[in-house]
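Enquirer: The data blocks that follow each hold one structure.
Read-outs throughout are calculated quantities, based only on the coordinates presented, and are distinct from any laboratory measurement. On a predicted model such as this, the values are computed, not experimentally measured, just so you know. Cβ atoms are built from the backbone, for glycine too; each structure is taken alone.
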Structure 1
Amino acid sequence: MLSVKNRLFIGIFLLYLLLCGTVAFPQEAIQVEAVLTRITELLSRAEYEAAIVLFDTIPLPQRDSSDIKLLKASVLSSAGKYAEARTLAQAVATAEPRNTQPLFVLAAIEGVSGRRREQQAALERIIRLEPDNAEALVSLGNVSLQARAVRPAASYFHRVLTKDGKNAEALIGLSRAFRMNREWDDAEGLLNRVVELYPNMVEARTDRARFHWGRGNMRQALADLDEAKRISPNDFYIAVDRGNLLFEMNRKNDALAEFNRAISINPNEYLPYVYTAGIKDDIGDHDGAERDYAILARLKPDYYFALEGLGLHKMRKEKWDEARDAFMEAYKYAPQETLYALLAAINWMRMGDITAPRTFLGQAQTKVTRNTLEWYMFRLYYDLTARNYLGEGDVVTRLDRELDLTLKARMLFYLALYYDVRGNTALANKYFLMVHELDIRAIPEWRLNDWILTDRNIKPF
């Protein structure tokens, strides 16, 4: 089913022609044309609020026409104002009960707002008016697939294909139903047919790529994504999919190039930076990774892994205040990740006054399960801020008994930092080496631990 946004751009020129044909005076036609042109420009830049305001400048009676109301409903939906959009579209549907267009707009609004049952009801109203409406039937099939109702979905697609055996959307939908039922040969056959019928259809290529990808046929998937890229070179999501596939094929430099291409297409979309930052870390471009973590944190601050990565890189550069701030921000968004609080406190101590984070550490410790290894580590740092160096034995004893190697590696790292903050470098280095020997690379502490060993020119055995 076409999204609200796609409907806007497909129909706006036709709407302009319709309205101008009904305007009595040339000056009014010019005014309507100017407003619709300006709305189109604003929508292309996702400036929905500004576009909404412009509707009030359309002269009467065109402003009260069904087409203008539906256009405004679509823009309201794109702006996330679903209740207002729904009310406007429903009013048109009530006033014109035989018109399917407001029902399509209403279904699109319900779909993007996550109200699947209401979306389905709007589409079923269309089918009652037009039983063979292919677009509505395909949309109903896709809604059923989202609910994992495979058999009803397949029946909707079959109804379309009975009338039009070359309907691409129905063929793709039916192939997805076969995939959900693990009927791989039937699914592949349908996808091959769509590609044969419509060799320049992007969705046919990307769907077949995902099919091959899911079956482990990476080279075939890449071939389809290559074709999709050729057909639509500025498609952001094709670039992201190619980057993901290339990364999975262990072609990191090629993947990085593709994610960078995605960024060049849409630099304000956060997703590619998730991958570029990680790949740059893997290949040793630490400054590049730090820049990408910073951009990612700005574009999507609630993605706290970006703040974690940024904090680690600030620690690598010994920018203690910036590292503290990054981990404090990460802890704010993810209070369940209590070790962010510990990292923030450690960097705070590095700034010159080890007692500065005492109150903060005390508050953070209350959120840690009492008498766990993590709790004792918090207490150790809390005692350090009071210049009371007791409790090391508790932590070391529990570390010796710890069977969870991931937890053990993390806590060994914080014990190493504890001795480092105290100025006992030799003991700190001993524990940094123990972290390395456990070889738990999936934890964020591993990366920082490795940087510390490299910076200190300490060679693991």
Structure 2
Amino acid sequence: MRSTFRALLALALALLGGGAFAQVSAPDSAFDRFYAQVTGVGKQTVTFGSGGQPVVGQGVPQISTSGGPVNVDRALPLRNNSGGLINASARISIPPATLAKIITRGLGAVSVLGAGVALYDLAQELGFLVQKDGAAVVVQKPPAESCVTGPCYEYRSTNWVDTGWLKPSAFDSAMRSQFVANSSPRNVTSSGVSGSVWAVSYVLTAECCGGVPAGTSGSATYNIQSREISPYSGTPTPSSMTELESAIASKSGWPSNSKVSQAVADATALVPAGPFQATPQVTGPATSQGETKTVVNVDNSTTTTTTQHQHTYTGNTINTTTTTVTSTCTGGSCNTTTETETPKLDEQPFAMPCGVSGTPPCAVKVDETGVPNATDVNADRLRDLEEQNADWIEGLVAANPFPDINWAFELPTACGVIPTPAFAPAVDGIDVCQFQPMFHELMTVVWMLGGLFGAISLFMRNALTT
């Protein structure tokens, strides 16, 4: 009954797209979006997760792998300087540690685990058995090279080298070794068993075979025999999600027939991946169309301006060279000029790195070579110098005595009659001495008030400053 349920579940998931495909779609919310910003004349930089403005109309994430990391691709409709469309695309690779967390979170969130479920099949690829016990995930490990879900097979090769009957991984390893031993210098990049064929892909690591250069890739297939065996029926060894997560994080690459792409899509449909650091690789067309404008001039001549954009891609940067062709025609005669604008970085304003308001203080390294330290100082010599300086200061004071300073304020006490000969004999003089006491009292009051307000002003300034 259980095997029938698993078979029906596998069929249903295959019909719904749960099988192993080269590329599978994930929900739009599964991963962060791509952003773009202008970083210079003719330069656009694409970032992942932040930086600039999110690209409008970018495609849904496409998950794939082919012997390397798990990649996330999105269609990226960008605009050139003329407003024309650049049908680019951007790719990021999921870091192994992030991939492991995505899969284990998906295992915790999925409601059913069994054959035909990509998350289950992926765990089985790595040699683990996973099943749900309520909300918990039970992880076990059968013996290595065990097939736990039928149909199970073992293989042998008789038309090339007799390997004997071996389980898939052991057979694949034996065939790889024989292939490398009997062939020219080659680096096997991928291989696998499919039905009655064993296939291998390779890259030449040195020139061989009558001048074929190093780096040339190729492939080969060999017919093999297979027979069905019973699934493993023993008791698996208990394991843990931590061990499974470590196994995923330590895997260096994933073959194209792995269930990892669908597993990532299924997991992120349940729990989005969340932010992580990645640098996009951008690809796109070599050219894009600019605008074409035709203007009729006052003298009945016509001026046609055509703009064309050429693009090169370096990592996450799009470099655009703009060519503008202007043609002014009168009758059958045309005068044509061409202008080319090449990419360049915008000049950034100079920013003082330190030492001015709003910046940290400058840390200046001083060459202290030859400067004496505390252990080099002669204390007796310092005491003698201090005594000599004291004697010198006392000598200056004796030679130039400073006057005593008296801060007491006194009004003038002398007084006399002011003579006025111009008005004689009517007025011989004016006697102001009779008003002197009154003047003294008024000025005393003014002096006291001025001192009081001056002291208050000094106190307030000091208080406000501190």
Structure 3
Amino acid sequence: MSLVGATVLLRLALILYLRTWLGDAEAYEHEIVAQSLVAGEGFRFFFFSDQALPSSHQAPAIPFLLAGAYRAFGAGSVWARLAVECIQAGMAGLAVAAVGIMAHRWWGPRAMILAMLGFMLYPAFIYMPTRIQAVGWSTTFLPLFLLGFVGLHERPRRLGWAALAGLAGGIGILGEPILAAPFGTCWLWLAWRSCRPTPGVGEARAPSLSRRLRGAAVVLAVSAAVVSPWLVRNVAVHGQLTFVKSSFWYVFWQGNHQGASGTDKLRVSPEIRDRLAWQPGVGRETEALLNSARKEAVSVDTSLTQEDLDQLFAYSTEAERMDWFGDRIREELGRDPLHYTRISLRRLGMLVWFDDTNPRSFVLPYRLPYLLLALLALVGLALMVRSRPLPAGFVYWFVSLGSLFLVHSLIITSARFRLPMEALYVLPAALALSRMSALLPPSRSSGRLTE
């Protein structure tokens, strides 16, 4: 518990030091929707429209959280933004606890401590609560529902694990729908595994199929109960089934049209890149430099012509505008299918290396920790491959990470989109550090690793 508390306190300290709640906390679209909610106008957003219309452009969790803070402290209040940032710092405590529990179950107490320390001290994770964005939501609820699946894998009759997986998955998806990919693949693996007969158990004694599927059914039922009210709302608003957000085709166009970079921004200028590349230091001066560079970043939406904008503004609903982007990108990719292959490979490279459209990904405090974490994670995975079998339930780690790589490679990516993946890297990295520390002389090591 001390490491959980230290994780939260460290983030609160940085929030108070940087004081981002006084300026630009980068709430962006969430801010617009939250202001509309507080004004009693409903969940509305300006999506290529002169007026805010009923919208599903954003997932609901962050706007509702921000709107709740505005109701408590006043619309647009700096204290409301501070409250949300503090809540995000508290959420990091849940994430570090989930990471620690999984590391303990797989490799013992030393790995647990190292995993929690890694999550607690990783610079990007410390910085994350200072921004009101969905990435903090993802980085919290991905480890939480992963823990639920791992616990259910080990103890299928403990339906509390199933409830945790379903609840964390549903709440997580309402904050960031991309979590549907790892959650869905984990659930499919759980359901497939549950359908298989228990090894070494005779047919007469084997549980029935319905009993074996009980855990998977509870996960699905709980997550559906959490998500379905918002889906019903979307059907009422748009007249069609919309899974959490309506913006799939818009986002897909952003990431894949002929002028795309692979993210929602164009590449930064060589001057900004050279000024920030491997820039050392953490503090208000560096923060001011990054904020200034961020304002110079150019959205890929600038690729839209005036004729395109006239067509978009002529539509009366958000759904029609989203369909326009779908028609547009399918037509473009149909003319040049190889472009999609090239841009997807470019995104894969950015996921492994760095996003050259985001100024924050150039500085040393971001780059060096990532390189160290990725290297340690590779070492940890190599150690697991050598000492098979894999820990019980570790397959859920693989399918979660693989699904995120696939989705972000095929649709769109960003430096912040990789942060939930980096939270997963902490686990095998902790194993690597644990094995290394076990090789130290007894005076500097606490003993053998508990397997």
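Enquirer: Taking 2.0 as the value of distance in nm of label points 7 Å out along Cα→Cβ at positions 320 and 392 derived from one of the structures shown (1, 2, 3), identify that structure.
Expert: Of the structures listed, the value fits 1.
Enquirer: With log10 I(q)/I(0) by the Debye sum over Cα atoms at q = 0.10, 0.14 Å⁻¹ coming out at -1.00, -1.36, pick the structure among 1, 2, 3 it was computed from.
Expert: Only structure 2 yields this read-out.
Enquirer: 1, 2, 3: which one has Rg and Dmax of the Cα atoms in Å, for residues 40-263 alone, as calculated, at 20.2, 61?
Expert: Computed on structure 1.
Enquirer: Given structures 1, 2, 3, which gives the highest value for distance in nm of label points 7 Å out along Cα→Cβ at positions 136 and 416?
Expert: On the way: 1: 6.6; 2: 11.8; 3: 1.1.
The structure with the largest value is 2.
Enquirer: When helix-only ellipticity at 222 nm (-39500 (n - 2.57) for each DSSP H run of 4 or more, over all residues; to 500) is calculated, the result is -24000; to which of the structures 1, 2, 3 does this value belong?
Expert: Working through the options, I get structure 1.
Enquirer: Quick one: distance in nm of label points 7 Å out along Cα→Cβ at positions 64 and 152 came out at 2.2 when computed from one of 1, 2, 3, so which one is it?
Expert: Computed on structure 3.
Enquirer: Can you spot which of 1, 2, 3 the value 6.5 was calculated from, given it is distance in nm of label points 7 Å out along Cα→Cβ at positions 96 and 328?
Expert: Clearly, the read-out refers to 2.
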